[in-house]
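These are the structures in question, set out in turn.
Please treat every number below as a calculation from the coordinates, not as lab data. What you see is a predicted model, and the numbers here were worked out from it, not measured in a lab. Cβ atoms are built from the backbone, for glycine too; each structure is taken alone.
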Structure P
């Protein structure tokens, strides 16, 4: 966007200026003599022919250079990521990383070298043509066929034309690459957007936070369904854990509750209202989610907690203290949140939920990629500050949900078990197997039997 906002208008303005200089140069030559006018037009046509042959390959090289830049920055960014360098060293991939980086640099440099040679060759040809015309005018003046005043004016016109044509050819190459950026933005604006059709939710909805799911079938595009005939309900202020192996459909269930997935079959109701009939804005503003990989906006911590400016700094500081995040509300957030740790980003999202006070809160494996201290902080906040909230927690760590009111066990997209943790443990079914295969089995069983 910075290319479109800053560079493209400047370069387009320069191209217009070059066109104006060309028009002025040709007009001047017409006033001098018919011969100088013919020479100026001949110069223009010759340079145009050179540029017309040279520009397509040069512009293609510019596109290739832009394409080669992306993997180079991605490779560099992998080191700049938190623990990126430690991970590379831990797996003994230092030499492999350096070799890959050198290959990408060599590819980028080779393309840039070809681009530089192509641009200079075009400039050289146009410059030589201009010099040739100036020499003809000079010889004409020396032989007496052209008077001194006419020769001086003709030389000035040729010099102006040559300079304008050189500038025009250079900026045309640059603008071609910048217009590609504008074209990509235009393609993004043409992408289909989610329809926000439907009825508005009542002002007090959801008043209780009761969730009911009937015969839910959901999947991605034309792929086979991920969720298959899911049926369950979540009562008022109930805390429900959703567990299962990787790929069982846990996150897909969370996406369905927010209509990030639109199930072809089945019904999801919240307080008796079918969510498929509601406007997306109403649904997603009332049902809060803490995702597995949270995204923060560049700005300050206050901007990310309270974008509308509804709360004072004191209130925001109090919420940060409750979740155990010891940062000032003016703390700078950069790089989509990469300036703080993964655990701190999760705590920011949890602080948002505390401010929103939603009736329904979804946690999508919020503790799967955080350290033990942050995990403990999230567990404490869940159990201390969300008594009045209906919660659906997608859990990778069983310790997160063993003391919840209900457990849903998913396997290959099917709901194979549901009930209280004690009952499921006693029945020795799918949940018992997950507990038995866990490294902290004894701790989990003790927590369940409390």
Structure Q
């Protein structure tokens, strides 16, 4: 066993942990970082990045389909093995790139699972090496929630889905959040009969439900089967290898693969946090407004942290940079967040930022609801786009929700408008290239 000592230890080398490590090292701290699986974390290895690569082919098919008999004839199909190979070339380059960046920055890497032995020291991996640091940042992320019904072990996780060598003929997803919705659109476009089982009467509960209903209808029209207000009672494997899914309402069907996309839990249970005096919960590690845990020298950020914001890569990066400033004494202020956009990539994309339409209506704010389908940048692609905007009593944009093929781009204009407190007149004062999404921004509200 070897003992080491650093100014800062960062547990978890995903986006949030890397942001904290790089920022602290640049500010003069001696930093060690720990990773027990893939350097780079979930997002670039088996999360949002590879998923978006697969979705690129889906988006191409959807755009082509929208223009059928409007200048295009014939439809392309997805070559799943070629698409997966394209995805894997990106993924294979992630770890070497992350490792090279850390080494070039002078950040010490430890491979293996870190576990606290006391308030300021961890042991790591099979060697049992002990590393002491004045401050610690926990950025270990989350993992899929384990389901508990009979046969739940037959349901696979998102990493397994993103490494499917062959597209099954029939696929079922348990859960209708971001992951389930996006994966379902991939499998349907790739030719699989797709099913979604959700415990509630709708999907994407944190999004504008008017737009969510439009998205669900679009997905149903592509052939995706929905089972609302339903939970899985059991899964059984047939002699042929197929899976029989039984729901609590008695519905039963056969499918080839089942993927659990119903929530996530914190990767905190194997850190032995009790040895460091850190309180933790199943889904997160509670933190204060400086992202400190119950141990004031241990911070929790990103997906594992209990900050009251969406668990997204940009928020994790923001928190990582912030804790580096706190630890190095550059700030004593509580963390604040700019407007944070969220996006779901379905048959159409849904994006939103700021105050929700529902919350805006409760406050008595003005809400606009504009069908953009006949506006040039959307009409040219036969895009059934819709923009809903919330303006406060002074005429400032405070929230927006969008459904469109390029909703993730449209919403970024609203992010800037909200952060800069723009009025309609100030928006109109900006001249954007025409025709483009930006050129029509002033017409969105």
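Across the set P, Q, distance in nm of label points 7 Å out along Cα→Cβ at positions 324 and 356 reaches its highest value in structure Q.
Have a look at P, Q and say which one yields 24.0 for mean projected area of the Cα convex hull in nm², as calculated. Considering all the candidates, the number was obtained from Q. As an exercise: FRET efficiency 1/(1 + (r/R0)^6) of positions 140 and 244 (r between Cβ atoms, R0 = 30 Å, to 0.05), calculated from one structure in P, Q, equals 0.25. Which structure is it? It traces back to Q. Of structures P, Q, the largest value of distance in nm of label points 7 Å out along Cα→Cβ at positions 92 and 172 belongs to P.
Work out the source of 12, 16, 21, 14, 11, 10, 9, 6, 1 here, i.e. which of P, Q gives that when P(r) over Cα pairs in 10 Å bins from 0, in percent, for residues 156-235 alone is computed.
P
Quick check on the output: 0.96 is Rg/Rh (Cα atoms, Kirkwood Rh), for residues 284-331 alone, derived from one of P, Q. Which one produced it? Computing Rg/Rh (Cα atoms, Kirkwood Rh), for residues 284-331 alone on every structure in P, Q gives 0.96 only for P. Have a look at P, Q and say which one yields -9000 for helix-only ellipticity at 222 nm (-39500 (n - 2.57) for each DSSP H run of 4 or more, over all residues; to 500), as calculated. The value was obtained from structure Q.
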